[in-house]
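See the structures that follow.
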Structure 1
Amino acid sequence: MIRLLKKKKLLWIVFALQACSLIPKPPVAERHDKIFVMFGDTRIDPYYWLHYRDSQKVIDHILAENAYTYAQMEPTLTLQERLINEMRSRKRGDDVTVPVFMNGYYYYSRYEEGKEYPINCRRKGSMKAPEEIILDENEVAAGHRYCQVASIDISPDNHIMAYGVDTLGQRIFTIFFKNLESGRILEHKIDNTTGEVAWTNDSRYVFYSYKDNTLRPSAIYRHDILQPYDDELIFEEKDNSYRVHAFTTKSHEYVIISTSNGIATECWYLDANRPRDRLRLIASRKQNIEYSVDHSGDYFYIMTNYRAQNFRVLRAPVSSPSIENWVEIIPSDPAALILTMEAFRDYLVVTERRDALLKVRVVNLKNMEHHFIDFGEEVYTALPSVNPEFNTNLFTYYYTSLTTPGSTCEYNMANRKKRLLKQNEVLGGYDPAKYESKRIWAKAPDGVLIPISMVYRKDISFGSNTPLLLYGYGAYGYSINPTFEPNLISLLDRGVVYAIAHVRGGQEMGRHWYDTGRLLNKKNTFTDFIACAEKLIADGYTSPDKLIAHGSSAGGLLVGAVANLRPNLFKALVAEVPFVDVLTSMLDSTQSLTTVEYNEWGNPNDSAYYFYIKSYAPYEQVKPQPYPNMLITGGLNDTQVQYHEPVKWAAKLRANNTGNSKILLWIEMGLGHKGSSGRYQQLKDVAFIYAYMLNQWGIMD
C-alpha cells in the first residue's frame with residue numbers, strides 16, 4: 001500500500017507527490033464504448049480499453065489514480081505510522097514456531113529481529129542437537145519485492161529438499177531442489193507449477209502439478225532426480241473445468257492423484273514403493289459426487305458427499321477400493337458438515353462444523369469407538385495443525401477465538417489429555433478479560449437465520465455513534481472462522497466493534513449453506529449481508545453513518561453488489577482486490593481461473609447463467625445514484641482478480657455517482673492478489689486500510 005514518507009522515497013512515490021499538485025480532482029477515465037451482443041442482449045462496456053495493460057495510456061491512468069488516492073490519504077500518514085508501530089510492537093521479532101517431529105528430525109521456523117521472512121531449520125533426533133538451517137527465505141527473497149515459498153518437501157531419506165518459489169505474486173511457482181548434505185542448490189528446476197511435490201519412497205522421484213497458460217493445474221508429471229531433464233507425463237486432465245494435484249499419504253505408502261472441478265472428484269493411486277507402476281483408479285468421476293482419500297493399514301478412508309449432502313466417512317480395501325466396496329464408518333448428519341479427515345496408524349481425526357462452530361472427532365480404528373475433543377468456549381476455532389507423523393497417538397491442533405491468541409495444542413488420542421505447546425505471544429500487555437465476543441443472528445428475507453460473530457471492548461457503549469466494521473466473504477464454501485487477529489486490537493482499542501457476517505456461500509451452517517449461496521442462488525449472499533447490517537443497526541450497535549463494510553476478492557464482489565443494492569446503509573465500503581466484473585471475466589475462457597469456476601458462478605455461455613450473473617455483477621449494475629465513500633484496491637500482477645476489474649469499476653462508479661462521496665482506487669504496481677509478502681511490509685498494507693476506516697469514522701488519534 002502507500003509507503004510512508006522517509007528519506008529514501010521510492011521513485012513512484014516521488015511521482016505521486018509531483019502528480020498530486022497536477023491532479024486536484026479525481027482522474028476521469030475516457031469512454032470508448034465496446035459493444036457485446038449475446039443471447040440478443042446488447043452490453044456496452046465503456047471502459048474495456050483498460051484491459052490492455054501494455055498500453056502506456058492504461059499505466060498512466062492507473063498512476064493518476066494512485067496519485068489522487070495518495071493526495072486524499074496524505075492527512076492519515078501520521079496515523080498510519082502510529083498504527084504500524086502499534087502492530088509491530090505486539091509482535092515478537094525473534095519468534096519461533098512449535099517444532100514438528102518428522103522422520104527422525106524436529107522441524108521449525110524462526111524469525112530474526114527486523115527480518116521479513118522465516119528461517120526454516122531442523123535438528124536431528126532432539127531439540128538439543130545442533131541446528132541445521134535448511135532454507136533462509138530472506139535469502140530467497142533478496143532483490144524481490146514479493147516472495148512466497150509455497151511448500152518445503154523433504155525426501156524420505158532426508159537428503160533432498162524441494163521447495164516452490166513465486167517472486168511476482170502471480171501464483172506460478174518454480175520448484176528448486178537443494179542437497180541438504182552439501183547445502184548445494186541443484187542445477188535443475190521446474191517452472192510453471194503449484195510449488196508442491198509428492199515424493200516416492202526411494203527419494204528419486206517426485207510428482208508435481210503443471211500449470212497451463214490459464215494457470216490451471218492441468219497435468220501431473222514424474223520428475224527423476226537422477227535424470228532431471230526428461231520429465232514424464234503420467235496424468236493429463238483434458239476437461240478444462242478440472243484441477244489436478246498430487247500428494248503422498250501420511251502413511252507414505254501411496255501417491256494420490258486427485259482431480260476435481262469443485263463438485264466432482266476422481267482419484268487415482270500409485271504404490272509409493274513402485275513409482276513407475278501404472279496409476280490405478282479408486283472411483284471414476286460422477287457429477288455432484290466429491291470425495292477425498294487417505295490411507296491407514298489395509299484400507300483407504302474416503303470422505304464423500306455420495307448419498308450424503310453434509311458428507312460422510314467410509315472405508316474400502318486397498319485391494320478393491322471401487323465405490324461398490326465402500327463401507328460407512330461415520331454416517332452423514334444433517335446438523336453437521338464433515339470438513340476434513342486425517343488418518344493415523346490407529347486413529348482417524350475428523351473435523352466437523354455444527355451451528356457455525358468447529359468440532360473435532362477422534363475415531364479409534366481398532367474398535368471404531370469415537371469421541372469429541374472438548375474446547376469449552378462459545379465462539380472459537382479449532383483446526384488440525386501440522387501432523388506429519390503417522391505412527392503416533394499425538395494429534396496437534398490450533399485453537400483460537402476472537403479474544404484468545406492462537407494456541408498450538410497437543411492432544412493424546414489414547415488418554416484424552418490436552419497439553420498447551422505454545423500460545424502466540426502478544427506483546428504490550430494484551431488482556432483478554434477486557435474484550436468480549438458473542439454470537440447474534442439476523443433474519444434474511446427468506447426467513448433463514450444468519451450468524452454474526454462479534455468482538456469489542458467491554459467498556460464501550462453501543463449506540464448510533466459506535467463505529468462498527470462488518471466483514472463478509474461468502475463464496476467457494478470457504479467459512480470465515482472467528483480467530484484472534486492481534487492487528488485488530490488497534491481498532492478495538494479505539495472503540496470499534498468488529499463483526500463477521502457468516503453469509504451463505506460459505507459452509508458455516510453446512511453444505512446447504514454453500515449450495516444456497518452459489519450459482520443461481522448467489523443473490524442470497526448479498527441479501528444475507530444486508531440483513532446482518534440491518535440487524536446490527538436495529539439492535540442499537542451502530543448506525544448507517546458509522547457502519548463500514550469490508551470484503552476482499554469474492555468478498556469484494558459481495559461489497560460491490562451491496563453498494564448497488566443498498567448504498568445508503570453504509571458510511572463507507574472497502575473492497576480489496578474485488579471480483580466485480582464477473583460477467584466479462586467468466587465469458588473469457590482464456591483468463592486465469594475462468595473455466596475452473598463455472599461450478600461456482602455458472603457458465604455465462606448458458607443464457608440462464610448469463611442473465612443471472614448480469615443481474616448482480618457489481619460492474620454491470622452500477623447506475624446513477626449516490627454511492628458511499630469507497631476505497632478499492634488491486635494489484636497489477638494479480639492473476640486471480642485481474643487489475644482491470646477494480647480499475648474499470650472505480651471509473652464507472654465515479655461517472656455514475658450522483659452524491660458527494662469519494663471513490664479512491666489504489667493499484668499496487670508490482671504485486672499480486674495477496675499484496676505484500678514480508679511480515680513487516682504486510683503491516684503497512686493493514687495500516688493503510690485501517691487508517692482509511694478510522695478517518696471515515698473521524699478517529700485520527
Structure 2
Amino acid sequence: MGWKRFAGALAGLALGYVFAAITDPGLAWAQPASKPAPKPAVAATSAAAPQLATPDLDAWLDGFMPYALRRADVAGAVVVVVKDGQVLTQKGYGFADVTRRKPVDPETTLFRPGSISKLFTWTAVMQQVEAGKLDLDADVNRYLDFKIPPYEGRPITLRNLMTHTAGFEEHLKSLFVRNASGLVPLDRFERENLPRRIFPPGQTPAYSNYGAALAGYIVQRVSGEPFEAYVERHIFAPLGMTHASFRQPLPDALAADMSQGYRLGSGPAQYFEFVNPPPAGALSASGGDIARFMIAHLDEGRFEAAQILKPETVAAMHATAFRSTPALNGMTLGFFEADRNGHRVIEHGGDLGFFHSDLYLVLDQKVGLFVSLNSAGVGASDLALRSALYREFMDRYFPAPYVQPPRPASAVADAARITGFYELSRRGQTTVTAALRLAEQMKVTADAKGDIAIPLLDALTGSPHRTWREIAPMVWQEAGGVSKLAAVVRDGRVVALTTDDLPAAAVLQPVPAGLRQSWLLPALAASILVLALTALTWPVAALVRWRYRATYPLSRAAGWLDRSTRAAAVMTLAAVAGWLVVLVYAGSDPSRANPSLDPAMRLMQFLALVAAGLSLGAVANLVLVWRDGTRSWWAKLAGLLIVAALALVFWVELVIRLFSPSLNY
C-alpha cells in the first residue's frame with residue numbers, strides 16, 4: 001500500500017513484473033501529484049475558470065469518468081468532492097459487482113483505499129499527542145513492549161515514523177494474505193517482522209508500511225484499546241462514518257456493501273485482500289464516509305458538531321515537517337505535499353492489488369477530492385486515470401499561467417553531475433529482496449543543451465517521453481509541464497534526486513558502481529551464456545563418445561575436476577532459474593510472499609552453496625589445464641571464462657544477499 005503499484009511496475013518493466021505492483025510488493029504509496037501534460041505558453045487565467053459548483057463539476061465528471069473507466073478496463077469507481085464543509089458531489093461510476101450488474105453507490109459501497117488508511121492512523125497518533133500520552137520526539141521504545149535497536153546511536157521517534165524517515169528497509173513478507181486464518185495479531189506482527197534500518201533517522205525518506213503499523217500499535221498500547229476499536233470509537237463514531245471499518249473480515253452488516261475487486265474490469269472478480277498490519281492499509285470505506293473525514297481535516301478538525309482534533313493540532317499536522325530539498329514538495333505529519341498551480345495541497349494515495357485510490361486536500365480553498373477504483377486496469381492505466389483526474393481538476397478550477405524559466409548558465413555542467421543510474425530509497429537491502437536492486441534502476445541521461453531525460457520514470461507514470469530543463473542550479477522542470485526534479489547535494493556530492501513525480505516519502509539514490517546495470521547485466525548475461533554452453537556440452541560430449549565408442553580423454557583426477565566444473569555450471573543455472581521462478585511467482589500475487597515460500601528459498605540457497613563448493617573444483621581444473629602443456633589455448637581460455645562466469649554469479653549472489661540467513665524480507 002502506498003507504493004506497491006509503483007514499485008511493482010518498476011520491477012515489472014525491468015524483470016517481467018517481478019514482485020508485482022507497491023507496488024509497494026508492499027502496500028502501495030501515493031501516486032504522483034502532478035503528471036506531465038503539454039501546456040500552451042499561457043494557461044487559462046483564474047478569471048476564465050469555471051466556478052467549482054455542483055452543476056459544472058457533475059457535468060465535467062460525467063464526461064471524464066465513463067470514458068476513462070472503459071479505456072482503462074476498470075469496473076467501477078467513486079469520486080467525491082467537498083468544499084467549505086459541504087459535499088459538492090459524490091458519484092459512483094460503473095459496477096461494484098459486474099456479474100450481478102450492481103452499480104456503485106457512493107454513500108454505501110465500500111472500497112479499499114489502501115494506504116489512505118494511514119491518515120486515520122496518523123490522526124489517532126495526534127489525538128494521543130493531544131491527550132498527553134505521546135510525545136512526537138520521544139524514543140518510541142518508551143511506548144513499546146519490545147525494543148527497536150538504535151541506529152548509529154540514534155533512536156526512532158514518532159515524528160520519524162510520520163515522515164517515513166525512520167530508516168527502515170522495505171518489508172514485504174506476509175503483508176497480504178488470502179484468508180483470515182493468515183492474519184496475526186498486531187503486536188506479534190510488529191515483533192516478528194522488524195526490518196533492519198539502513199538509514200540514520202530523520203535523514204532519508206523511505207516509505208514504510210511497518211513504520212505506520214508500529215505507530216498504530218503504539219496507539220493501541222497507550223490507549224488500552226485494540227487499534228480497530230480505537231478508530232471506530234474516536235474517529236468513525238464522531239464523524240458518523242457508518243460505512244467504514246478496519247476489521248478483517250468485515251462485519252456482517254458491512255460485508256454486503258463491499259465492492260468486488262478486479263484485475264481487469266472485463267475479467268473475473270478477485271478475492272478480498274487481507275492486510276496483516278491493519279494500521280498500514282486495512283480500511284474499507286465508502287466515498288461518503290471519506291468525505292466526512294476530508295471535511296474534518298479541512299475544517300480544523302471539525303465535522304458538524306464533532307471535533308476529532310484541535311485546530312492547532314490540525315495546523316501542526318498539515319505543516320511541512322520534512323523536505324529532502326527546499327526546492328520541492330516535502331512531507332507533513334503523515335500527508336505528502338502536492339502543491340499545484342500556486343495552491344497549497346496535501347495528499348495521500350493507496351493501492352492494494354485490486355483497489356487504487358487518491359485523496360487530495362486543497363487547504364487554501366478548503367476543497368477535498370477523493371477517487372477510488374475497484375480494478376487495477378490495463379498496464380499503469382490506474383495511475384494515469386487518477387493523476388489525470390487530479391491534474392485536470394486543478395487546471396480546470398484553479399488554473400495558473402504556465403511558465404518555463406530560461407536555462408541557467410550551469411545547465412550543462414549540472415546535468416553532467418546527475419547523469420547515471422539511480423534506485424529508490426524504499427528498497428530491500430539486507431535481505432533476499434535485494435535482488436530487485438538489479439532491476440529497479442532508473443537511468444538519467446543528458447543532451448548537449450543540458451536537458452535531462454529519465455525514460456523509465458516516464459514509462460512508470462504513463463507519460464510520453466519528456467525532457468527536463470534546468471530552471472535553477474540543480475533544479476529541473478519538465479519541458480511543457482509543471483513537475484519538478486531536484487538534486488540533494490551534501491558535501492559537494494549528489495546523494496539523491498527527488499521529484500514531484502514521486503511522493504516525498506522516497507528519493508532516488510545513486511546506484512553503487514558494483515551494482516550498476518550498465519555493466520552488470522551484460523556481464524551477468526554473458527556469464528549465464530557461458531555456463532549454459534558449459535552445461536550443454538556435457539551431455540553432448542557424452543553422446544558423441546557413445547556414438548563413436550570413444551574413451552573419456554582425461555585421467556581420473558582431471559576427469560573429476562572437469563565434471564566438477566560442469567556440475568558447478570548446472571547447479572548455478574538451477575539456482576538462478578529457481579530464484580527467478582520464485583520471484584515471478586510471488587510477483588504475480590503479493591499474497592504469495594509468505595512463509596510458504598521459505599522452503600523454496602532455502603532450496604535455492606542450498607543449490608547456490610553447492611554450486612559455490614563445486615566451483616572450487618573449477619578453479620583447480622583451471623590450474624591443471626593451464627599447467628598442462630598438451631592442452632590447447634582454446635581449452636585454457638574456456639576454463640578461464642567458466643571460472644570467471646562462476647565467480648561473477650557468486651559475487652552477485654553475495655551482494656544481493658541471496659545467501660541471507662534471515663528470510664524476514
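Where a number appears in this text, it was derived from the coordinates with a stated rule and is not lab data. Computed from a predicted model, the values in this text were never measured in an experiment. Cβ atoms are built from the backbone, for glycine too; each structure is taken alone.
With mean count of other Cβ atoms within 10 Å over residues 343-350 derived from the coordinates and found to be 21.1, which of 1, 2 does the value describe? List each step's numbers first, then the result.
On the way: 1: 21.1; 2: 25.1.
That value comes from structure 1.
Here distance in nm of label points 7 Å out along Cα→Cβ at positions 399 and 423 was calculated and came to 4.5; which of the structures 1, 2 was it taken from? Could the numbers behind the result be given before it?
Values: 1: 1.0; 2: 4.5.
Traced to structure 2.
Mean count of other Cβ atoms within 10 Å over residues 143-150 computed as 13.5: which structure among 1, 2?
Values: 1: 17.6; 2: 13.5.
Source structure: 2.
Here mean projected area of the Cα convex hull in nm² was calculated and came to 33.7; which of the structures 1, 2 was it taken from?
2
Starting from the value -5500: which structure in 1, 2 was helix-only ellipticity at 222 nm (-39500 (n - 2.57) for each DSSP H run of 4 or more, over all residues; to 500) calculated from?
Numbers: 1: -5500; 2: -12500.
Computing helix-only ellipticity at 222 nm (-39500 (n - 2.57) for each DSSP H run of 4 or more, over all residues; to 500) on every structure in 1, 2 gives -5500 only for 1.
1, 2: which one has FRET efficiency 1/(1 + (r/R0)^6) of positions 151 and 495 (r between Cβ atoms, R0 = 25 Å, to 0.05), as calculated, at 0.05? Display every interim value, and only then the final one.
Details: 1: 0.05; 2: 0.90.
The value was obtained from structure 1.
Quick check: 6.7 is what I get for distance in nm of label points 7 Å out along Cα→Cβ at positions 271 and 567, calculated from one of 1, 2. Which structure matches?
Numbers: 1: 6.7; 2: 4.0.
Of the structures listed, the value fits 1.
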